[in-house]
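Listed below are the structures to be examined.
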Structure 1
Amino acid sequence: MSYKIQVFLILVSGLVFSDELPIGFTDDEWDNRFLIDSMGRETDPPIGPIRSIAEYEPMQGVLIRYPLGISNEIIREIAGDVKVYCLVSASLQNSAYNSMNNAGVNMDNVEFILGSTDSYWTRDYGPWWVVDGNGEIGIVDFTYNRPRPNDNDAPFKVSNYLDVPFYAADLVSTGGNYMTDGYGMSAATHIAYTENNECNTNDQSSIPLAPCNYVDDLMDEYYGIEEYHVVADPNNEYIDHIDCWAKFLSPNKMLIRSVPASHPQYNEIENVVDYFEQVETPNGEFLEIFRVYTPNDQPYTNSLILNNKVLVPIMNSSWDDEAIDVYEDALPDHEIIPFTGSWQSTDALHCRIKGIPDLSVFEFMQGDVNTDGVLNVLDIVLSVNFVLGLDNPSTVQYSLSDMNSDGVLNILDVILLVNEVIE
């Protein structure tokens, strides 16, 4: 039986009793997970040096899928500011349009990318974005860690639609288990290694795991990741995704869940915190760790940073307000917006939405504040004027001046820019 027929039968059997596939494996998918290796593709890597784009960098839109995994209320909020790119089959496009339009979504900011999908977890199978050595933005794909060929093809569809370069690494992974600081550092749980046979490991307890040269070399060669922190998943859940318990808020800040001492995962979570507290940031300081209290495994870390807003999943719990306070303390220049939904501890808002970087911003190198294609003293002078309030930056200039991507223009950005100019 051919690979495509096998996968088709698996998908059909998974849909007999459910309208949607689960975020985890179905029983049939688990029995046939060997098919994942057949879905891979490989290209040459982008021209170096390569830089992976972080979630908190400027975004022109988001990627979702119809039938939806999020409410039209969330889509309406997002489409008020940026584009919503919606993956949808041709047969459902009218239904998708009517659903959003009837809910008051700004349809001028909705674009449909036609193609079949298997599920709505665009975070997990959606594209990973990089800037190559020529300053060109592109997609570097991976093999999705589920035997779902339509989902696995989504990054290629997005590449064609947006007309951006497409690359692919021979690597099994998933977006919910990947976060990057935008400066060559990334973090993930153990499945980053254990799901790649070349690593020859089933280590699910070490913090951190011993390096896997095969994966680490690909992360460096294709994504520009020079420092890859792979740790045992402290949640001890089936999903093993880092976004279920942590996220980078900026190059200098990280959010990690906390639980009461009586919680069965308390020790594992605190061990991970101890580890990341010793990780250095690009400015040479240690990561500043913020904690959000999740006594009943609330998915508060599974939020979406979208430019100057943070969309936070809440549970109508007595701890919701405290979680929002943590975000407001950590990101004082962002608007924190809570949303209810069909959230679970292992699957919430972040899992179902994927950012699309602002392609116009990445036409210019970071620090090229006057957008003339050269980093020099003129950029420093203009950056100083912005910090002192003598000039008002445009949206693009603000992003290019924010050297540490923390959403604030201050003397730290000027220092980083000076260092870039004199190197």
Structure 2
Amino acid sequence: MNKEKDKKIAVIGGGPMGLSVCHELTKMGFSPDLIEADDRLGGMAACFDFANQKIERYYHFHCTGDLAFQKKVKELGLENQLKWKNTKMGFFYKNKLYKWGSVASVLKFPKISLISRFRYLLHALRCLTIKDWNHLDKVSASFWLKKWLGKNGYRIFWMKLFKYKFFQYSDNISAAWIWSRIQRLGKSRRFLKETLGYLKGGSDQLIESISNEIELLGGKIYLNSKVKSITPQNNGGGKIIFKNKERVYDLIISTIPLPLLGNIFQSGGVEKKICNLYFNCKSIACACVILNLKKPFSDNFWVNINDDRFKIPGVIEMSNLRPTLGSIVYIPFYMPTDTPDYQREDKDFINDAWQCLKQINTSLTDDDLMHSYCNRYIFAQPICETDHLSKLPPINPFKNIFTVDTTIYYPDDRGISESIEYGEKLAKSIFKE
């Protein structure tokens, strides 16, 4: 595409990827419009006021290998705001909270055989050494994990995590996807200790800095501006209807969840065959409970849970990573939107979350719960099945219209650093910089 700076460019979606694309375009000298349906920027990294502090709606953390994120932080002059901390992990099983995440904790775990413990460690080590993941794209995570850990090891360590995150899709998730998650966290260590990072001002600090740069360099940001339709034009780009506006753009880059584009294209008159490619993209919803406690729930950043009483794969205590007012604990409930459970009221999820925490830490009393909230997002977790990339719609379905979301950098899972990196690369590739 030629580089005439007066081109009319629209970037749809104000999450980390959309912000990254837009920022890169403004640095090239363009003046793009960033169109966001929500009343704030950030996507799943967006923050809200909770318990007298700003906190992410959905938990986020950074690994030592998140180089694109660290580069962006430095570029924005925020490197002194990035802090690193040694974190701990726990595993709740058979009504007991075990230490987890280290060689010693695995070897001391009494609920499986010594051979199974070594198999678990060998698998973790193997994940760190795999460089070419393509063979893993052809097999399911459940098959691969059972092969390494044995059926009992899989049942104890992984089965509930998959069941309560992917439900009917549990046995179809790609092994490449889970390998990437294990490797990313396994490599985030300093002196063999798990080390995670955070910005002192949270994700909001990053989002605000990028958005300020975009506007300073000539970009425009439109909030509360849900895109209703995209009509491709014969000469490239398309007409977008959003809010009370109707505009024609030379270039459109969409970074919103792919399933949303089915209706948007359909409303713009796009043929059904193409729209169905987007409708067929699957995601799992999340009702994410956030609790503010008077005292710590544990000394772990996260606790994996294997307990038949709770449909909860794990809990994340953000206060054990970054300073907060009181203890902040995230309890995510993943499920398809068409299940009866998802139709329940927020207070029901909050109650289930609180009961779970009290079962794990029996010293907690109702007086310890100060504030609670439940955020929901229906596209929280994309379903990455085997041979995933071949099932995605084309990145460039029409001339000068690009459609991507966090599934595009599979096998990596959705993340701020991955979105920043891909957004930059996409903007540069379009203009061949």
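Work out the source of 1.04 here, i.e. which of 1, 2 gives that when Rg/Rh (Cα atoms, Kirkwood Rh), for residues 161-200 alone is computed. Don't skip to the answer; put the middle values down first.
Details: 1: 1.04; 2: 1.14.
It must be structure 1, since only it matches.
Consider the structures 1, 2: one of them gives 10.3 for mean projected area of the Cα convex hull in nm², for residues 249-344 alone as calculated from the coordinates. Say which.
On the way: 1: 6.5; 2: 10.3.
Considering all the candidates, the number was obtained from 2.
Work out the source of 1.00 here, i.e. which of 1, 2 gives that when FRET efficiency 1/(1 + (r/R0)^6) of positions 361 and 401 (r between Cβ atoms, R0 = 41 Å, to 0.05) is computed. Working shown, then result.
Details: 1: 1.00; 2: 0.20.
Structure 1 accounts for this read-out.
I have -8000 for helix-only ellipticity at 222 nm (-39500 (n - 2.57) for each DSSP H run of 4 or more, over all residues; to 500), calculated from one of the structures 1, 2. Which structure is it? The partial results should precede the final answer.
On the way: 1: -8000; 2: -10000.
It must be structure 1, since only it matches.
If P(r) over Cα pairs in 10 Å bins from 0, in percent, for residues 225-304 alone comes out at 15, 35, 18, 12, 14, 5, 0 when worked out from the coordinates, which of 1, 2 was used? Numbers along the way, then the final one.
On the way: 1: 18, 54, 25, 3; 2: 15, 35, 18, 12, 14, 5, 0.
Only structure 2 yields this read-out.
Check the numbers for distance in nm of label points 7 Å out along Cα→Cβ at positions 145 and 233 across 1, 2 and tell me which is largest.
On the way: 1: 0.7; 2: 4.9.
The maximum falls on structure 2.
Compare FRET efficiency 1/(1 + (r/R0)^6) of positions 65 and 321 (r between Cβ atoms, R0 = 25 Å, to 0.05) across structures 1, 2 and report the one with the greatest value. Walk me through the numbers on the way to the answer.
On the way: 1: 0.20; 2: 0.90.
Once FRET efficiency 1/(1 + (r/R0)^6) of positions 65 and 321 (r between Cβ atoms, R0 = 25 Å, to 0.05) is tallied for 1, 2, the winner is 2.
Upon calculation of mean count of other Cβ atoms within 10 Å over residues 169-176 from the atomic coordinates, which of the structures 1, 2 produces 19.4?
Working: 1: 22.6; 2: 19.4.
Here the read-out was taken from 2.
If you rank structures 1, 2 by relative contact order in percent (Cα under 8 Å, 6 or more apart), which sits at the top with the largest value?
Values: 1: 16; 2: 25.
Ranking 1, 2 on relative contact order in percent (Cα under 8 Å, 6 or more apart), first place is 2.
Each value in this text was obtained by applying a stated rule to the coordinates, not by laboratory testing. What you see is a predicted model, and the numbers here were worked out from it, not measured in a lab. Cβ atoms are built from the backbone, for glycine too; each structure is taken alone.
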